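Any read-out appearing in this document is the output of simple, stated calculations on the displayed coordinates, not a laboratory observation. The model shown is predicted, which means the values in this text are computed figures rather than measured ones. Cβ atoms are built from the backbone, for glycine too; each structure is taken alone.
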Structure 1
Amino acid sequence: MRHLCLALALGLLIVLPIFAQDQPNFDDLPLGEWTRIAVPEAVCMYGTDYSFFVRPAEQPTDKLMIYFEGGGACWDGFTCASKGQFAVAYEVTDDEMAEATQGLFDYSNPNNPVRDYHAVFLPYCSGDVHSGASVQTFDVPPGVDTKDLNIEDGKITIQFNGFRNAASVLEWVYSNFTDPEQVFVTGCSAGGYGASTHAPFIMQHYADTEVVLLSDAANGVTPRNWSGFQTWNIFANNPDFVPGLNGITGERYNTTLRFREMAKAFPQNRFAQFNTFLDSVQVFFYGLLIGTLVNEENFPQIGPRWGTQMWANTLSLETANPNFYSYTAGGLDHCITPYDYFYEYEVQGVRFDQWVASLLDGSVSKSPTCDISLGECTRRPGS
């Protein structure tokens, strides 16, 4: 479970954090380096401070990538009190951006489609897939390993502040990038959901700018009327300017609905998802949502069940939205944007990095998909 995007602590260079109340202007930041910027009054799930990171491109550009970090989720006393188990990313650390050499963050790779983009990186530490706006107190079940959490009277209070944290970062983005040529919104796992949560607000703000959304490993196969959305209070921040999401409640809400209605509302923009057919992490969390702990014995039943529903969600979006595209690979891998195989995966003769490049330049014309009849969906590309 600890591979729930722990590798998303990415970056090229550690720089000293900035903790001043006055945030710096983009033009004052060093080129080609990550700078940490504090967000006053923004907090992580256990009350620690929140901040974000910015890397100006080394060469002049008007293109911007906004990347949402992943790292699990929690929604009750069991999942939230098991520190670092389900909500793997629960604080922003000094070395958050210390290991960036892979995927979209490999700035030395000439095949990197965002090599020359400015980058804003939103760390994840709120347990609510960057979407929450509530404070909740839960009873902690007996036997839960709370590690170094301060538990009193068997209760824990969690600050689901993800939406507010991200919205504060985006205010800085809007002030410093007034007229970008293109905005690429993406993220992995919980960050994929964060990207889709905030994309309509970004698209509304940059109404005259081309915005491309790529959600990585965040298809959103959830049971109908799942209570976690209400726990996080995500509906307090519905994008009411998107007609199909205006006034939506938990009974009907899911990620597929959000994508479908966003794509309708912003036909000038492009929307996309990446998934593997048996994504082990998405399958594991799906199991939690339906009350089943996924293990080696039941994975052969639950994995394909999830994969089939993921596939159905994806096909429905392609049918309904001509500006939606997908890339579905075989195997169990979770996320691709922060890993080296970003440049290696090939499905139906289309390499993933080249597909992302075509998504960004507007030449994308197909949605590569593993062939289940050939056994491609149960194994990694190239294996």
Structure 2
Amino acid sequence: MFKSLGQRDILITTLAAAGIMMVTMGTRQSLGLFIGPMGTSTGIGIASISLALAIGQFTWGAIQPVAGAVADHYGPRVVLIGGILLLALGSALTPFMGSGFGLTITLGLLSAMGSGASSFSVLIGAASQRLPIEARGSASGVINAGGSFGQFVFAPILQKLIQALGWMGAMWSMAIIVLSALPLAGILTKQIATPTKSSHDDSGVLKATGTAMQDRSYLLLHLGFFTCGFHIAFLVTHLPGEVSLCGLPPSVASWSLAIIGLANIFGSLFAGSCISKYRSKYILAAMYGSRTLLIGLYLLVPHTEINFYLFAAGLGFTWLATVPPTAALVGKLFGIRYLATLFGLTLLSHQIGGFLGAYLGGLAIIQFGDYSWMWYADMALAALAALINLPIREAPVQQTNPAGT
């Protein structure tokens, strides 16, 4: 997967970043499992809980460019350690909250800021600064797969903890688990022998950001990623509710989320390997288009347990596998010097869509009694995202000679 030059450092850097992603994304992507028991225990309505989680979706995205800019300027270590501690704190305080406002503070702000500060933009930025160019595509796929593996691991574990300890005990357990990522932050951010230099001009983060925001291709990338956020946040927040509407047990929801995570491990690795062979915009268009077809098929078939698992596997293959080609496009357009900041802004667009997907899903179930209109909206946005990526300016992939220097 990686070139022989600096193989040990490349492997250590990549696996440390993937390990942090496993913990922060695995716990975050499993929060939908808490909605039912939390609502029953506290009496807080599903709309209020959905709003808190929707604000968390937006906050997670909003913190990404800020955390990226701090990491670009001061280094990623302080950002990652602070993020992990904040995520653990938000999880630990959540059981003490008895109102929608309290959940907004803990899950919508504290946990979301902590998870965002120790997620894609900072991790991929930190790894890219330390890796040679030929290793970045595969490494970003592995890092992204770490988050998917976390979802695969944590969804069934947290479901069992909820059943055994109640949602409060499960939330406190999650806070302790999050702290296990602290040693990995130290490993990832230690100095290596030959850090990678950017070939682009170092003109300052504000100028780099201003230039990027005037680039049509960068804005199109944002629009496509917006629809991705809508899709993922709707599903990760409301899939347990959809399962319940179909009369299936809660274990179907937790295993569906786990299957999504497992399938996305393979999807992320596949996407990372495709970056060196195909234009990233075509990879993204194919992924978004496949979602339209899968959702349409899901709406046509009986909603049985096995069909949920098959649907989860299909969606999981592209779930967050969009991240490696999206980050690669940002790097191709503007270099890696401010990748954490510029990719962080792209993730902000993703999470604006995430806010709408999580919140509108809660409103839809109250207004209509099911999620039909959300599924239709998700299909339409996925098709739009596939088309939006095609005009992005991207040079053809240059095939390199593996034996060359």
Open item on the list: For relative contact order in percent (Cα under 8 Å, 6 or more apart), which structure out of 1, 2 has the highest calculated value?
Closed with: 2
TODO: Can you spot which of 1, 2 the value 14.7, 40 was calculated from, given it is Rg and Dmax of the Cα atoms in Å, for residues 288-359 alone?
DONE: 1
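Can you say which of 1, 2 returns 12.4 when mean count of other Cβ atoms within 10 Å over residues 24-31 is computed? Before the final figure, lay out each step's value.
Details: 1: 12.4; 2: 26.6.
Computing mean count of other Cβ atoms within 10 Å over residues 24-31 on every structure in 1, 2 gives 12.4 only for 1.
Please state which of the structures 1, 2 yields 0.40 when FRET efficiency 1/(1 + (r/R0)^6) of positions 208 and 304 (r between Cβ atoms, R0 = 41 Å, to 0.05) is computed from it.
Details: 1: 0.40; 2: 0.20.
Derived from the structure labelled 1.
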Task: Structure with the greatest value (metric mean count of other Cβ atoms within 10 Å over residues 56-63, set 1, 2) - done: 2
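For which of 1, 2 does volume of the Cα convex hull per residue in Å³, for residues 176-335 alone, calculated from the coordinates, equal 112?
Details: 1: 112; 2: 162.
For volume of the Cα convex hull per residue in Å³, for residues 176-335 alone, the value 112 is produced by structure 1.
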Task: Origin of the value -26000, where helix-only ellipticity at 222 nm (-39500 (n - 2.57) for each DSSP H run of 4 or more, over all residues; to 500) was derived from one of 1, 2 - done: 2
